[in-house]
Structure P
Amino acid sequence: MKQILGFLQNQYAAGQKDADEWSAIYESVPQVRRRIISKYICHGHSLTARRLQKAFGENIEQFAFENASPLVGTHSSSRFAADSEHMASVIEEVKPVLVVTFGKVAEEGLYFLLNCDKWTMERSLFLPHPAARGTDDWERDGWNERVKAKLRSVLNTDLAPGTRITHVRSNEAGTVLDARLDEYDSPTLLVSFDEGRTQEVPPELVRVEEAA
């Protein structure tokens, strides 16, 4: 199971004939759609694929990729509105831990689902489209850490007392005493660190240690 679902905008092909052929494939064998899209992103050579591969490195394999619209355009500037029903069905099928949108179209579609209570803000992350003008390499260089931190935040919110963790910044080891809400109603972990102090730590700043 893929933990992260990434929504892009829409697929495009080299002209109407190719677009019709792709649409026919997806209509006749819908289960291959996401596998094809994910393969093109993880191993393809388009500008979008290359920038995502560079941004996430080997962690790109944690993603299942889809488009906010199932329609296939005829050129690179093709743009369709997000299909919220399509996005909701993909989320239901993939059952991701975290949904990441790339670009305004996908962001608008996910916000519609948030407003309908079909997804939660706590499990959402909004990033620019990797091919958008003004999205520089230095900005994309931080995407991998942002996604990993958000994923840790979701996964670590309800850690059981006794769970062994390591602080991702200080590398200090400790034990979870309690998972609770802080004074601002944000999830926090009460951790007893091995050197003696007890401290509240945001869940995105801890890494769960595997049992020996």
Structure Q
Amino acid sequence: MLTQILRDTAAILRDRDIEVATGVGAPLIEARLAQLEASHGFRLPEELRSIYLTVGDGLHLSWEHEDIGGMFDIQPAADLFESTKRFRANVADFANDPKSMDMCVDPPHRSKAFEIWESMRFWTPFSEEGNGDDFCIRPDGAVVYDQHDWFDGFGAIATTNGLVAGSSLLEFARSWSRFFFTAPVSLWWGEFGKRGGIDWEPSLFHPTFARP
């Protein structure tokens, strides 16, 4: 269970005398979640719905130790709906315009750009990692990486946006907890593009905060 993963991670860090901040909101009732979905015009992925209804309206764990830190965060539902609405509107602005980014999309990447934007229309960003990038949930439940500055130049999006980090949110959290929710040593998740996905290769993370 997600809360157990966070509790276990916090306990190990505290055993190392590292201060950890945690928080879990009160679960939503179905009527409130349904109201948010109706007012924003979309339904959340089922696993995320279940978390809000049975676990809590928002989850948080963060810590810092010297020059290293980690964070796992799921926004409160009201905030998530607003950020998802903005995210999808921004994506649609580009995906709906055949001439979008004519000045910065390299021709070899143009068709791939629109293919990715089409899929991004239905992503739900649920957690922002330290550099401003997002982890999102696709309609099929998989967690994928979103590089926040995909609209600033082009080429990288073809190998970064949509990198799968887990087949489900629970699998994603379990995998990332092995590294105490730290970023890769390079601070850029896009480097996993050359591996075809975020496969949680230990050599790319700080060895002090890695476990089997």
Structure R
Amino acid sequence: MGPTPLIAPYRIIFQYTVDFLIHKQTFYLDCTPSADASGFDTLARSGFSNVGVSTLMDSWFNLHKTFYDDADTTFDTWVLEIMVAGAWVFVASGVCAVAPTGTGTYAKAGMEAWAGKDTANRPFPVYFYEKFFPGFSKTNSVGALSGDNQTISNALFNTLGSAGGDSPVAWRRSRGNLFSQRWLSLVTDSNQKLRRIRNIA
């Protein structure tokens, strides 16, 4: 099975920095013009409300702030882009108003992978890098997750049935412009590319 053709019309890029290393997280979405500071609201799936694009990073990173320490980590900026004639074109940008609140040592080259499927049953993962590291693990039961991670799984896949319009499950789309369908697992591991960058054998 080859890569899914890119159909989703917009993407938003969230940038954060851990110990001088920049990480970027990209989500696809669709938008509609609005009075939001970005000029756009999300186009949410059925059962959810549209929200201002300028609010997305703050809402999303607020769920992750306890997993990072502001001594070495900053939540930086977001950029919204639209696909025009095969190229991404700038639409809007902003600064994240949320700061890390955790206390601890980040995991050099650590990776957190949230595995799931979209409505076409294709892989639909989300990755975070260099959080506090709980050890190498794989969890596929919501009840076995920590309270904070249950909140994150709910935001991504509505696993608790209480996600809101600002949650990624409401607006995040796959390359094929489809929404998420189900959560599979949370895996914590090391990332080989980051190991090379961090000079870890």
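We did not get these values from a lab; they are worked out from the coordinates using the rules stated. Keep in mind that what you see is a predicted model, and the values were worked out from it rather than measured. Cβ atoms are built from the backbone, for glycine too; each structure is taken alone.
Taking distance in nm of label points 7 Å out along Cα→Cβ at positions 52 and 124 as the criterion, the top-ranked structure out of P, Q, R is R, with the highest value.
Quick one: distance in nm of label points 7 Å out along Cα→Cβ at positions 44 and 180 came out at 2.9 when computed from one of P, Q, R, so which one is it? Spell out each step's value before the answer.
Numbers: P: 4.9; Q: 2.9; R: 1.5.
Structure Q accounts for this read-out.
Looking at Cα Rg over 2.2 N^0.38 Å, point out which structure of P, Q, R has the largest value.
Details: P: 1.16; Q: 1.05; R: 1.00.
Evaluating Cα Rg over 2.2 N^0.38 Å on every structure, the highest lands on P.
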